[in-house]
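Each structure below appears as structure tokens.
Every number here is computed from the coordinates shown, using simple stated rules; none is lab data. Predicted, not measured: the structure shown is a model, and the values here were computed from it. Cβ atoms are built from the backbone, for glycine too; each structure is taken alone.
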Structure 1
Amino acid sequence: MRADREGAVRRPLLKVSGLRKRYGAIQAVGGVDFEVFPGEIFGVIGPNGSGKTTLFNSMLGQITADEGRIELNGEDVTRLGPLALNRKGVGRTFQTLQVFGKMTVRDNLLVAAQEHHGSMLGRMFAPGDCGLGARADALIDRFRMRHVADKKAGELSYGQQKLVDIAMAFMSEPALVLLDEPCAGVNPSLVGGIGSLLKDLNRNPAAARRSSFVVIEHNMDFVMDLCHRVMVMVEGTVMAIGTPDEIRSNKRVLDAYLGS
């Protein structure tokens, strides 16, 4: 729990407690605890091998943690798989692109949501786009992709495909989105645009709720500009959690990771 500026107690959207995962003698994640609150952008940083991806995959039900508990809006979701978590409002992107190269941008967005939209019977008798066309078009405009909406995704530049990949994560209107290295391989000129887009999606006044993000990223300038709080992982454990300014001035973090 956490009090806001008015003193009201806020319940975390995501709560991870005592999460552990070992692979034989290797401790990938060793007792990680943190919370993410509604509307928060929470960054996760650390050197290669620090356990970030294992943590993400455990949170998303792709691997099963050895110990610990994961709660979403107070509900224990530790043992749920990716599809069940998506239906509860969790979206994600991957380090590697997950777009369908032979399908148009618009169809990629539609496919991303159809499996999680209603029942099989309902989809059978729905329009060709399962009634998701307006949502797809709104995201296409928001991501400034109208000029490539009818092009095959495989014909786009890597940076444009990355935008399609991120847009697909938002098609199910998630409350929580886990973004795994959204800037990896992206031209530096586009990195700032991705950051601005994520800030816009986070504070979208037209949405029924503000999306919360957990972001893994090696681009430190991107993380420090985007995130409200940042967690530093080293050797599978949490070294520090704080605001970007607090992390920048933390001597242990500077010595262990950022460099003084």
Structure 2
Amino acid sequence: MAGTSTSEQVPVHVYGGPTTLIEYGGLRFVADPTFDPPGAYDTGAGDYQLVKTDPAPITAADLGRVDAVLLSHDEHQDNLDTAGRAFLPEVPVVFTTESGAGRLGGNARGLAFWETAELKRPDGGTVTVTGVPARHGPEGCEPLSGDVVGFMLTADDLPSVYVSGDNAAMEYVEQIAERFAPVDTAILFLGGARHALFFDNGLVTLDSAQGAEAGKILGARRVIPAHFDSWAHFKEGRKEIEEAFAEAGLADRLQFG
């Protein structure tokens, strides 16, 4: 891990749900933009709906300049809602799954697992964006839950930043650690999300205890939880996250953005 690591070097702000602003190497990245007001979205599974419970604290315009979007997947409204989708064309590049890039077109660029892309920094350096494995549920879930990708941001002179996306696979966390640990900042989508209709009510994102274990596996200096609030399908919130990290002896690594 290059460079010294302080929270001031990589400012991270979580704006409800998964929407996260990362300022890295003079570039501004936004993960999974969602700006809609509370409401319900049809899922295509009968009467079952995704329910947003809390308003977004910002609008797309409030973000100011954005250089790239890190979109873990485009098929679920809790990761890309109506206003977030309208925002995408305003950004120079949207990194996402290969299948998502095909659906979105335009400025969307698909990243396979372990594929990299480089962005020029204002100071003349580069930031490398690596697509890293993610899976939105149990093994074999993709035909129902769709493809997901996580991201790693690295640069020669900056600490690394991991964005998990909606990942429920601890074995993928281990694979990422093999290549990148220790990670400076891990932005983990937590909340222990479950849907009663799918996968026998099994986890489709990490729960709090798994988040603490992931932080340990990654050797993360700090863990910033995201995507654990504002939606009805999350089963664990800030209280459970704090308790799990305290129980794991990692309370000092936990930071809410």
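Tabulated results
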item: Comparison of 1, 2 - label where Kirkwood radius over Cα pairs in Å, for residues 113-152 alone is highest; result: 2
item: Highest-scoring label, criterion being volume of the Cα convex hull per residue in Å³, among 1, 2; result: 1
item: Among 1, 2, structure where relative contact order in percent (Cα under 8 Å, 6 or more apart) as derived comes to 17; result: 2
item: Ranking 1, 2 by distance in nm of label points 7 Å out along Cα→Cβ at positions 17 and 97, the structure that comes out highest; result: 1
item: Origin of the value 17.4, where mean count of other Cβ atoms within 10 Å over residues 177-184 was derived from one of 1, 2; result: 2
item: Origin of the value -8500, where helix-only ellipticity at 222 nm (-39500 (n - 2.57) for each DSSP H run of 4 or more, over all residues; to 500) was derived from one of 1, 2; result: 1
